[in-house]
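**Student:** In what follows, structures are represented as C-alpha cells.
A short reminder: the numbers here are calculations on the coordinates, not readings from a lab. No experiment lies behind these values; they were computed from the predicted model shown. Cβ atoms are built from the backbone, for glycine too; each structure is taken alone.
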Structure 1
Amino acid sequence: MKTSLLYIILIALFIPFSAFSQIGTASGTITDNESKKPISGASISIKGLLAGTITDNEGKFQISTKLPLPITLIVSGLGYVRQEIIINEFSDNIKLALSPAATQMDEVVVSASRVEENIMQSPVTVEKMDLRSIRETPSISFYEGLQSLKSLDVVTSGLNFKSINTRGFGGIGTGRFLQLVDGVDNQTPGLNFSVGNLFGLSDLDAESAELIPGAASALYGPVAFNGVLMMKSKDPFQYQGLSVQTKLGVNHLNDSYTDAAALYDLTMCYAKAFNNKFAFKTNVSYFKGLDWYATNYNDIDQNTPVASRGASNPGRNGLNIYGDEVAQTISGIGRVSRTGYEERYLTDYKVDNLKMNAALHYRLSDNLEAIYQYNFGQGTANYTGSSRFSINNFTLQQHRVELKGSQFFIRAYTTIENSHDSYNPRTL
C-alpha cells in the first residue's frame, strides 16, 4: 500500500513538471515579398526574450521555447521592414514574407530612452546609421561616413584621426561629447576624450550607430552635454561565419615632398554559436598609410608688419615650424628668431592602427545572458589640439563584463591606457 502511494505521488509530481518543461518548436521559411526569393541572415526572436536565431542560405529557420502559446515572433532583415507575427500553434511549415524598406520610418532605436522604440516615437531626435548604410558608405570607414548624419560635424586631424562633435560645438576636442561602444565609454583616461575611432569598432563588426544631437545628460551624465554617439557591435548569435574585407587606396599624388603612397585597410571577423547557448566572436582590423604633410610655412609673426613677413624676415615665425617662435631683439639688427625645424623632421607621418577584440556570450536562460569582451587598440596618428601631438604606439585596452536580461543589465568595465612614445613636437 505504501509502495503504491509512493508511486502515485511521484507520478503526480512528474506530470506537471513535464507539462511545464515541454519545449515547443517553430520552423519555416522567410522570403522576399516581391521577388519571392529566400532571405538569408534574417533575424528571428521571441518578443520579451533575448534568445533568437537567424535564417540560413535557403531562408529557413528554427526556434524553440518553453513559453506557452501564443508567442510573438519579431522578424527583421537588412533592408526590410521589421514585423511582429503572432504564433498560435507550433508548426514546421511557417511561411513569412518581408517587404523591402523604402525609408527609416520603422527603424528601432535604443539610445533615446534606453529601451527599444520606434524612431518616429522617440521623445528626442535620433539620427541612425544602420547596417545597410554602414555597408554602403563610400567613405574609407563607417566612422568617417558618420558625417552624412544631420547635426554632426567631423574634424579631420589626420589621415586616421577624426574628431566627432555635434553641430554648433565643433572643435578639435570632444570632451563634452560622449562616445559609447556597446554601452562603454571609449575615451582615453589621459586625454579625457575619444581618440576618433582608433579604439572603436571595425566596419565588419559595426551593426549600427545612433546619434542624439544636443544635451543628453539626463540619461548619460554630464559628459553628454553636446550629445551622444552610441555604436553597437554585432551579436555573434545573429551574425555568424567568416567575413573578410580589404580596402586599398593611394594618396600623395604629385606631391613635391614625397612619392605617391599606398594605404590599405584589412579587416577579418569570425563568429560562431553552439546550440543557441554559447557563442563567441573575434575581430582583427589593421590600417596603414602615409599621413598628409604639414607644408604651410607662412610667416605668422604678430610683431612684424604683414608686408615685411616672409622667408627673409629675421624674426620669422613660420607655421608648422617649431622653435622659431622664440625671438630676441638684437641692437642694430632688430628682432631675430631662433632657427626652427619643419614638422616633417619631427613627426612620423607613417600612421597605422591595429584593433582586435574578442567576446564570449553565454545564455543562462532565454531571458539572461552573460558577456565578457576584451578590446585592444594600438595606433600611431597625428593630433591637432591646443598644440600638435604625435601619438606613437598609443595603446588602449578594455575589459567588459555584463549580465543582461530582457529588462535590465549589470555592466562593469575597466580601461587601461599607455601613451608609450607619444610626444608634443613643439616642445622638443
Structure 2
Amino acid sequence: MHVDQHDLYAHPMDNNFLVLGNDGGVYTSQNAGNTWTHLENLPITQFYTSEIDQQHPERLYGGTQDNGTNRTLTGNIDDWHEIYGGDGFVVKVNPVNNQYVYAEYQYGGLGRSTNGGSSFMDATNGIGGSDRFNWMSPLTFNPANPAILYFGSNKVYKSTNHAAGWSAISPDLTNGPGQYNQMYGTTTTLSVSPINQNIIYAGTDDGNVWVTQNGGSDWAKISGELPDRWVTRVSTDQFDEATAYVTLSGYRNDEYLSHIFKTTDFGQNWTDISGDLPESPINDIVVDPVYVPVLYVATDVGVFGTVNYGQNWIPVGEGLPNVPMMDLTFQPEMRMLVVATYGRSMYKITVDEFVGNTEVSATESGIRLYPNPATDVINIDFSGFDGQISGIELFDAAGKVVQTLYVSHNESKISMPLNRLASGVYFLQLQSSEGLVTKRIVVK
C-alpha cells in the first residue's frame, strides 16, 4: 500500500467494498480493507517536471510526487520506470552527452549519474549545510556549456564539473527564512541567457527577482515593479540578451490572477503581458527558439500560446485534462512540447500547427523556397510578395542564427548557400514590411 492517502470511498450498499486514492494511484478492497488491489495502467501520475533527452527525443523523464524520478526509453506509455527515489522534482539530461543525468528529491536532495541514469551518486558537495531549499529546488544548465550547472538554495551555486562540486556565486537572495513551519525563503527558479552566459536570473518564493550580468560577481534586485508573489519561473529570451520573462503565482495570497511580465532592459522596467489569459497561476513559460514573437505557458487550467508577445493567448494542444500543467519542455527539431501535469501524467504537443494557424505561411504570402529538402543551396523567390523583404536569417533547430542575408531594395530572388551546414532541420525567417515570415527547411 502506497503512503499519503487522499480520498476514501465506501460503497453505500456493500461496506466491504472500498476505493482508496493516494500518491500511488487507486486501490480497491473487497474485504473491508484487509487486502488491497492496485489498479495499474491509469495515467494519473502527479508529475512536477518533464525533461527530454535531446540526443534521443523519444526518451522522456519526469519528477513525480512520492514516486521518484521516472523515465521512458521509447516514449510509449507502458515502459516508464523509476530511476531515482523520493519525491521526484527537477531532472536534467546533458543535451550533448546523455550519460550525465541529474535528478532531485525534496528540499535540495540532488544526485548525478555518469552512466545514463543507471545509477546515481550524491551531488551536493560544496553546498552549505545550513542553506534553505525549496520543496522543488531549481537546477539548470549553462546553455553554452552543459558541463556547467547552476543550483538554488537561498543562494545560487555554480558547478563547472558536471555537479561533482559546487561553489556559491551569490549571497542570500531572499528576505529570510519566514515565519512558517514550511521552509520558505528559497530560490524557486534560475535561468541563464543562451546568448550571454554571464547573464543569470534568479527568482524566489518571497517575490524577489535578481539578475547578474557578470556571471555572479554582482547581483541586482529587479523586482521593485512586480507584484509581491511567488516567482514560479524566469525565462531568458532566445534572441535578445536584455529580454526576460517572469511568471508568478498568487495562491499564497488567495489570488488567482495570471501574472506574466516581460522586460527588455534587464529588469529596469516590466510590462504585463498576461493579456486575455484566464485567471490562473502560471507555472512555466517557454520562449519558442525559432518564431520570435511566440511564447507558451503552463497554467493550472491548461497550456496557452501567443504569437504577439502576450496581447492574445490561445489554448494549445487538444485533449489536455483539466488539471494543473506544471512544466513545459521543448524539443526544437520535432517542434514538440512535453507537458508535465499534476495528476494526469505527461502529454506531447506538436506546436507547428498552432504557429501555422496564427501566421501567414510562406506559400500563402507569395514566397517560394526551392528545392526543399535542399543540399548545397536553397533559392528564395519573393517576386510574388506584396511587401518589401529587408533581411533573411537561418536558424538551426536550437534557435541559433547560423546564416544571415541582407536584401537590397530591388531584389526579388536570392540564393542562400547551405554546403557548410550539417544535415537537419532549419528555419528560414524573412523580415519584411508586412511582418515576419518563417518557413521550415530540411538540409540533406
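**Student:** Comparing structures 1, 2 by distance in nm of label points 7 Å out along Cα→Cβ at positions 98 and 410, which one has the largest value?
**Tutor:** Largest value of distance in nm of label points 7 Å out along Cα→Cβ at positions 98 and 410: 2.
**Student:** Quick check on the output: 36, 18, 15 is semi-axes √(5λ) of the Cα gyration tensor in Å, for residues 50-225 alone, derived from one of 1, 2. Which one produced it?
**Tutor:** Going label by label, the one that fits is 1.
**Student:** Can you rank 1, 2 by Cα Rg over 2.2 N^0.38 Å and just name the one with the largest value? Could you put the intermediate results ahead of the total?
**Tutor:** On the way: 1: 1.28; 2: 1.05.
Top value of Cα Rg over 2.2 N^0.38 Å goes to structure 1.
**Student:** Which one of 1, 2 has Kirkwood radius over Cα pairs in Å, for residues 314-393 alone, as calculated from the coordinates, equal to 15.7?
**Tutor:** Going through each structure in turn, the value belongs to 2.
**Student:** Using distance in nm of label points 7 Å out along Cα→Cβ at positions 90 and 378 for the comparison, can you identify which of 1, 2 gives the largest number?
**Tutor:** Comparing 1, 2 by distance in nm of label points 7 Å out along Cα→Cβ at positions 90 and 378, the maximum is at 1.
**Student:** Which one of 1, 2 has helix-only ellipticity at 222 nm (-39500 (n - 2.57) for each DSSP H run of 4 or more, over all residues; to 500), as calculated from the coordinates, equal to 0?
**Tutor:** Working through the options, I get structure 2.
**Student:** To continue, here is another question. With distance in nm of label points 7 Å out along Cα→Cβ at positions 42 and 306 derived from the coordinates and found to be 6.6, which of 1, 2 does the value describe?
**Tutor:** 1
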